[in-house]
Structure 1
Amino acid sequence: MDLDQTTDNQSNPLLEDKNDATPNIGGSLPIIEYWAKHTLSPEGAKLWQTLLHKSACLSCAWGTGGQKGGFTNENGEKLQRCMKSVEAISAEIKPPVPVSIFTENTIEQLQKLTSYEADRLGRLSFPMILREGQSHYDRISWQEIYNIATDAFQKQPERVASYSSGRSSNEAAYLLQLMMRVLGSNNLADCSDLCHAPSTTALKQMFGFGTSMVSLENLEKSDCVVLIGSNPAYNHPRLMNELIKLRDRGGKVIVINPIVEIGLVKFGSPAFPIKSLLTGSDIANLYLQPIPGSDVALFVGIQKYLIEQGLVKTAYLQAHTEGWEAVLESATSTSWETITNTCGVTKSEIESAAKVISSSQLVVFGWAMGVTQQANSVDNVFSIANTALITGNAGKAGAGTMPIRGHSNVQGFGSMGVTIHLKKEIKTALEKLLGRSLELASGYDTRKLIEAADAGKVDTLICLGGNLFSANPDSTQAKRALAKIDTVIYLATKPNLGHFHGLGKKNTIVIPVFARFENPHKTTSESGNNFVRLSDEGTTHLKDADLISEVEFLTQLAHRLHGVSPINWLKLQNPQYVRQLIAQTIPGYEKIAQIDATKEEFTISGRIFTEPKFPTPSGKAIMFATPLPDLTLPTQEDFGVSESVPNVVIALITARSYSQHNTVVYKLHDQYRGMPHRNCILMNHKDAEKANLESRALVTVQGDAGKLENVEVIYGSVRQGAALMFYPEANAIFKARIDVRSGTPAFKRVPAIVYAQPISTL
């Protein structure tokens, strides 16, 4: 829907379906109220100390911090802290979990906690173990931890695995993959397998690298941003400042999202207190609501219009791409009827988007998990990047492809080699370092790890951050699979549901680690725009706590496993030496060797492209034709629901709430979607009426793995045929439908049936 002519949200047709509890503007005063509440509270002094500390933001990959200061981004711009960072810090500076929580509560009692309740317990402050046959976690000595861990990791390499998230540092990530590969294991599952692996997979094939080709500096030159399947108003609020600035300089924003997110229509940013905070800034010029999972069809439609109007940059394609003829032929031969029926967006709306893109000089295409968490996710990314190339918007300053990463250092983990798909250049450099071949087995990504564990093929698992249990579809399978692993070791700052449900068969060990701003040594991390930040050392507020850094634990364990040859692991307890190895073996990271002396944070070389020459064998981008997906939903009979029961089958989108980071929940309600608690389903009122469901009705939502009951229906601005529920709670109802090329599950298109709760009779 074209919003250029709409200035009053009250009369905006996009917002007609929003419920009364939903505000007319995202951000704005609630952000200021939140800041005031927390910074003026008893935790305020510690909160401000941490906000001002020279360390990278704990939240998303768009965060600030590092040597430029806590409120400063890589371009030196101030006032760049968001509410997400305050939420993350506030959670980390909580008091320690009382010992009585573990001595007085059995594991069965702890399993009754929600994610919100688990996080609110406080900080982990001592190592503990749940032994086979025991009902309570007990404190454990470091010596016993190392004894158990050393024995556990001396299993056959293919039966040893790791899982990690982006909460930790580049140095810890590098040590983890090095330790595992010296063992002979390539089982390096990572949280990126569940989110942006399709971006990496597709972009590597097309451009020879798997990250954003757009720096923050270049983003500020663009005159159009196409935002697909992403909600930065919730998850990357700093990006909203860039969209506001783009609109102020006359640029255009196209939003493609099945749900009308209030913050993507109008957003009030504290970074612009006079012009934006109270009245809000207009964000989307054009807002399209496709059927979930249909991005390929929508972008093929844009391509088809450009071809028909003679707007394709043919000379660019001939000079700088391969495979372009097949892409144009595929779009030309696909009928408009097929395109519009598949994506649910009208031809005129598609044409409007194509006109904005073709009339803009510098277009950035940004996307997140609405694109990547689909069964055809790699094709989705292909189709977006094809459109960038067809319009000449790749390989020039101010334009290009920009996957919008989630966790603050998730991209850094991939750069450090925490992946089953190790780059050839890194593999060669590591082989030289180690003096041995690294021709290892293919390895387990996250979903393959769960399947292997469920088949009894994994003996030992170490989790560096993250919440493997909650992050996976089919919670029953995840719990069962982890219970077949003999030893599970978690390194974490706070309790999460994985520590209570993701229990090993013989031993479950939880090791408390320092938060990023508490580490006794400097560490680095990588932003989603390829910028490396240096975080200063710090101290913890926890008194008499028995914490350890990830770097120290991994080097101690590796020393016990591998001795001193060919790596002196104990020397690597000083991360300066880890950074020397990173500089030797990770392409683009050469400057990290001097960062301790220079304090110079840097953009990784070889990733930001301002001319269309790419690191592929030919130097050209390689394009791929993208088939349209079959998005047929099951019938009520497929779910085993009687024809006599009024129902509606929908494509369920599972998503974070407003105040949530990955699986960690900070608030139970979602004020911007008008959802009062976690057990809600956001529906289009026309879908609800098909099943005779009124607003606030209690329903059953059933997938192919289970069902949730007493779910409250909330009417909202979601396109017909789709609905939204919160992750990770909704994971319990569906099995993993996987994009086989990337291994990523389709969290954003879950076939489900909704029907009224039966009325019980006495």
Structure 2
Amino acid sequence: MNKALTDGIQLMPPAFALGLDVWSSEDGTPGSDTYDGASNATLIAADADFGGCLELLKTSNTQKLRYSGNTPMYPGCYWQIRARIKAVAGPLPSVRIAAWAGDENGGHVTGLDETGSSTALENYGEVVEVSAIVGSGSRGGVDMIWGQDPTFGHFGIDLTGVQDGIVRIDDIVIEDVTSIYTLSKLDVVDVTDFGAIGDGNTNNVAAFEAADAAANGRTVLVPAGVFQLNSSVTIASEIRFHGTVSMPSNAKLQLLQNFDYPTYFTAFGDEQVALEKAIQALFNFTDHESLDLKGRSVQLTSPIDVQAAVGNKSSFSTRRVIRNGRIEAASSSAWNDEEVSRTASYNPNNPGKLTGISNASGVIPGSLVQGTGVGREVYVRSVDVNNGEITLSRELWGAPSSQSYTFTRFKYLLDFSGFNYLSRFSLDSIDFACNGRSSGVMIADGGLIFHVRDCFFTTPKDRGLSSAGHGCAGMLLDRNQWLSNEQEISVSQRHTIGFNTNCNDIKIRNNRSLRFLHWGVIGGGGALITGNHFFQDDNTGGNIRSSGLIIAANHPKLSFVGNYVDNCSIEWTNEHDATPDIVTGYSFGGMTITGNHFTSAGSASWFRWISIKPHGTGHFINGLNISGNVFKAFSGPNLGRVDGVDTSIAPLLPQKFRNMTMIGNTFTGVDDTFMNPVTMEVSRTSAGAGWRTGIPNYLPFKSEAQYVVAAMPDGQMLSSSNTPVYTQPYFEGSVGNNGQSFDLNWSQPVKGKVRVTVRCDDPD
């Protein structure tokens, strides 16, 4: 680059022969004395070495010679000032290039170097050339580093040392030597050319912004060094980092052209800081909706508190994505769980709170709550230290009025819990490599449509993904892999859980999960669970199996379709209900289980794939469809049944069952199949007026044979004397042992065969 050539900038001062009225004996500023008519200055027309030149008698301690014209200065440009001089008489002085720096208002810019190195004249008649380079950046060979503030300069020389010497000075030359430092053909703009200093202390914000403004399509280069940026910076140009930057936590680095993790890593030189600063920019920058890790692996030595990294927002509702990489927990004590115990009171009339807590400050929001009467996956949403209260994510089904609770705070690779509200956020194609040291992701307290797709949750220490509030509303979990850290231990020793939800309308689709204690604990309603494969077998030789999914709401409006349930069960409870005894309401209902594959290998015969566990009295089934499923047990004893009721807390009331459909299922390795309605053959070879028939093997969930909805004779019904009988029977249901029998009552003793359809529920 040469401004004189490319932009027509006039750098060269006029020759002395054109007049000394533009040559100042002071700083060159307007109104200063000139050498025009001065007694100690003479124009020489024909010097043997110089031709035309200026002869000058040194009459002051520092004899100044300055061109009074304004020589312009530009960020990123470098001028070289040269002067040829010789002593002709008297004492021998020293000479140096000198200048005066001016700003855009004509004022003096102080605090800068305004002189070059000094050279002593040692011989009369010997031509000596002195030179100096002035420019904005701290580059090799630059004598006067002026930064960006000066917009012009007055350039010339100083004679120093003894007085009364006489020298002759050739015309002063000012040249553009910027090309020594930056070549425009390389398409690079160096921030140091605009005054940046990589000493780790100097604030370089203005220099970075000036370099970006001057780039005009070229790449901004940050050379070796540590460049401090004390406030936020936005770079619109391509940028390349050889050195690094340091910034306060609240200052943002926003890169319009290079918004990706590898660039932030080269910018900050620290994997965790780089990810935090990139996420900070993602939430504060409208030109990019996603942060691409570009396949890089990011090692974290402590959890990333995403809201703290962002710093200036507690809610956010614009779509944002982090994608395509690996986030890994490195060895560090920062991943250790934090656990405290506190005594608290609980009132079912105020079911979202624990109260009366001393020293509530020790309880960390997002902690798992454990205690008597506490369901699975109940978390601390918030802590009110002043009032000694804790807000819970779910209600407690059977907590006493006062007891000691344990609060355990797991540590997550990405922790969004500091956000009050976060919507439309996606995690895409990320391997959360927990390495048995950390948990994966904690989502925000509130929000809508948190989307996790094509991710791996690899060996989490405690949890894969947790919701401690209502940020899981409408959450989407698509095509993820969930790989437990406890695959090699027995089911009875496992404690890890893949995910939990608290709110409505989640979509869980096409995931694969391997050997957790439970893959998921689902609260709320309106869930669609489709195309997943989750299995929890045990290669230690044990036959214990655990629940793959906990459905923790008794009327969840849930569709479970086309899944592969392998060596685990679906457990349906109401453990998140502060008043678990039902007086009115729907009780257990609103679920469809259709077209799934249920498999068991080597399980105990008492294992059940579908289990209901009431946590209070008065419950029944009201709306359940289990149809078109395949149930297969192998490599061990037959399973007694597919279905079961855990009555350890309370039983179901079979006489209140309603609206249940169990049809089209197939069974292999199962002793007692189930269906509803049941169509069967009832026959008698000797006449009788009352036909009692038990069907316990077919009735689901320990139900009763409540209704005969159809009874059609198969051939003639005959009296004891073999006379045809044409009267129809009436039925009585729920009779016999546990009500699992029905009676067909005839008008007279009959014998024969009847096709009967029986229901365990009221279909209306």
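Nothing in this text is a laboratory measurement; each read-out follows from the coordinates by a stated rule. No experiment lies behind these values; they were computed from the predicted model shown. Cβ atoms are built from the backbone, for glycine too; each structure is taken alone.
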Quick check: 5.6 is what I get for distance in nm of label points 7 Å out along Cα→Cβ at positions 42 and 250, calculated from one of 1, 2. Which structure matches?
1
Comparing mean count of other Cβ atoms within 10 Å over residues 146-153 across structures 1, 2, the largest value goes to 2
Here Rg/Rh (Cα atoms, Kirkwood Rh) was calculated and came to 0.95; which of the structures 1, 2 was it taken from?
1
Given a value of -9000 for helix-only ellipticity at 222 nm (-39500 (n - 2.57) for each DSSP H run of 4 or more, over all residues; to 500), calculated from one of 1, 2, which structure does it belong to?
1
Computing relative contact order in percent (Cα under 8 Å, 6 or more apart) gives 6 for which of 1, 2?
2
Here distance in nm of label points 7 Å out along Cα→Cβ at positions 226 and 314 was calculated and came to 3.4; which of the structures 1, 2 was it taken from?
2
